[in-house]
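Student: Down below are the structures I want you to see.
Just so you know, all these numbers are worked out from the coordinates, no wet-lab data involved. Bear in mind that the values here come from a model prediction, so they are computed numbers and not experimental data. Cβ atoms are built from the backbone, for glycine too; each structure is taken alone.
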Structure P
Amino acid sequence: MEHEDRFWLSRDGLKLHARVYAGREHLTPVVCIPGLTRNARDFEELAPRLAAAGRRRVHCVELRGRGESQWAKDAMTYAPISYLSDLEAFFAAERIERAIFVGTSLGGLLTMMIAATRPGLVAGAVLNDIGPVIDPAGLTRIRGYVGKRGDYPSWWHAARELMDLNRDVYPDWSIDQFLVMAKRVMRVADGGRIVFDYDPRIAEPFRQPGGEAGVDLWPAFDALASVPVLSIRGGLSDLFSAATQDEMARRAPLLRRLVVPRSGHAPTLDEPECVAAIERLVGELR
C-alpha cells in the first residue's frame, strides 16, 4: 500500500516528516510513534495493514533527528518536552483532534504524556514494551549503544553487527530478519556506507547532570484509565517488567495484556499475535 510523505514545521523551525497511509476522514485515525532511535519504517508492515483493514488514515511520525526529519541545532532539544511540542504542531497541521496511538518504547511514553496533557485526544492506545516504570538494567543497556556511530560497507555487514548486538533480545531470529531490521534502522550515507538513521547527538541529554533522574509517570499512565489500552511486553524484556504490567492492569480496567515470549525490548509489532491484537483494538474504535 502506497504512503504519502507529509512534512510539518516545529515551533523552532525544523522540517519534520511523517508517512501517511490514506483512509476515510470520518474514522478515528491512527498515530504511530517509534522508539528512541527508530523511524517511520518500523511500522512499514503494520501501518498499511491497519489502513487497509479499517480503511482509516494511519500516520507514522518521525521525531526530530530521525529518518527524514531534520536534525536539531541544539542537542538538548532531544527531550520529551520538545517531542511533545513537535507532536502538537503535527496534530494541528493534520487537524487531528482524536486518534488511536501506537507507541513503541519512547513512543509509548509520549502517548502517556499526550493523554495527560491533552484530555480527549487519545481514543485508545497500544503501549509496546513500555510502562510508567523503566527497569534500570534496560536503561543502562540503551545508554550503552545510543549515539555510537556505526559505519558498515554493506547491508550484510550491518545485519551481522545487529545480530551480534541483539542475540539476547531476539534469540530465534535469522540473519534475514536482522537484515530487515538493518534496513529499518539504517540508511545509505554519502559514499555508499551504511550508517544509523538518526542524529547521534540524541544521546547528549542522557549525559547531563540529572539526565538519569527518574520521573513519576504513573499519573500520566492513569490518564489512560478510561480508554482501551493494549499493553505488549517482550517476555525477555529488560526494560518493562511483568510486575509493572500487572500494576498497569490493576489501575486501568480496560487494559488488555499481551506477552511475546521470545522477544526482548521491543517486539517489532510484525509478530502475528501483535498484529491480531492491534487490529482487534483498532477495529473496536470508530
Structure Q
Amino acid sequence: MTNAVPFSDLLLSRRLERAEGHACAQHAEARRRVNPDSRAEWIECAGAYAVFDGLDSPVTQSFGLGVFEQLNPTALDELERFFLDRGAPVLHEVSPLAGVAALDMLCARNYRPVEISNVLYRPVEQAPAESRANISVRIIDPQEAPLWTQINARGWAYEHPELLDFLLQLGGIITARRDTLLFLAELDGKPGAAATLCLHEGVALFGGSATIPELRRCGLQTALLDERLRYAFDNGCDLAMIVTEPGGKSQRNAERNRFQIAYTRTKWRFNN
C-alpha cells in the first residue's frame, strides 16, 4: 500500500526541521561525552534547537527558527548570546515556512544569507525484497566503529584530501552519537561505503553516504538507500528526508529515488 505524499506545508517543515535539529543536538552530546572540555551543548529557544559543537563545526547553528513559534527580538537575543558567549558565529538554518516577518526581522538585525540547501522528502514504504548476490548491507557492531569511520572518511575525502583528518575526527563523534544507526555496504565481502540513519518521531533522516573511490559505480549507494528505507519502514517511520546542495549530484540521485523538494532553506549569519 502506497503512503500519501504529505503537502509541503508548515506541519511538514516542523517535522523535518525537528528531526535534523534532534540529530545535531545528539551530535553535540556525543562530542561532550568524548571530549568533556569541548563545551559542546544545545538549548531549545522559541521552539528552535541551537547547537554548539565547536567553533568550526558545521553543526554549530540553529534549526527550526520561526516554524514552531513566531520569531521575536527576545528569542533572537537569547540565541545570539548562546553562540556569542562561546565565541562562535551566529548561524540559523531557516525554512521559508518561517514566513516573511521572520526573514524581515533577520534583515533588520544585520543578518545576511550565506548558504542555501534543498530539503527533500518521500514517503517510507515497504520495499520489495531485492537480492544483490555480491552486495551486502548491515548495521555495524560497536567494535566496528573505527572501520566505519575509515570508510566514511575515505569516501568523503576523495575530492578533498586535505579534509581527511577532520573527517576522521568527525567520524569518531558520529559513531558515538545516540539515536544514530551506522550502515556499512560491502562488495564481495570488502567494505566500500558508509552511511547514517537517524530516526525521530516517524522521520528518517538520511545522512550523506560515502563510497571509497575504487568501489564507486558498483551499486553500493543504491543498496545503502534501499536498506535504510527498509529499516525505517520496519521501525514505524512514514517519512524519509535528505538535505542536499541545490542542483547538485546528491539532489539528482535523491530525485531518482523518488525524493522531492519540500523547500529551499537559507542559512543566515549575524554580522555583529
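Student: Here FRET efficiency 1/(1 + (r/R0)^6) of positions 51 and 203 (r between Cβ atoms, R0 = 25 Å, to 0.05) was calculated and came to 0.90; which of the structures P, Q was it taken from?
Tutor: Answer by label: Q.
Student: Something else now. Ranked by distance in nm of label points 7 Å out along Cα→Cβ at positions 115 and 139, which of P, Q sits at the highest value?
Tutor: Q
Student: While we're looking at this one, here's another question. Among P, Q, considering only distance in nm of label points 7 Å out along Cα→Cβ at positions 219 and 235, which has the greatest calculated value?
Tutor: Working: P: 3.8; Q: 2.6.
Top value of distance in nm of label points 7 Å out along Cα→Cβ at positions 219 and 235, among P, Q, belongs to structure P.
Student: P, Q: which one has mean count of other Cβ atoms within 10 Å over residues 155-162, as calculated, at 18.4?
Tutor: Checking each candidate, the match is P.
Student: Next question, about the same structure. Assuming 20 is relative contact order in percent (Cα under 8 Å, 6 or more apart) as calculated from a single structure, say which of P, Q it is.
Tutor: Clearly, the read-out refers to P.
Student: Figure out for me which of the structures P, Q the number 15.8 belongs to, where mean count of other Cβ atoms within 10 Å over residues 35-42 was derived from the coordinates.
Tutor: This value belongs to structure Q.
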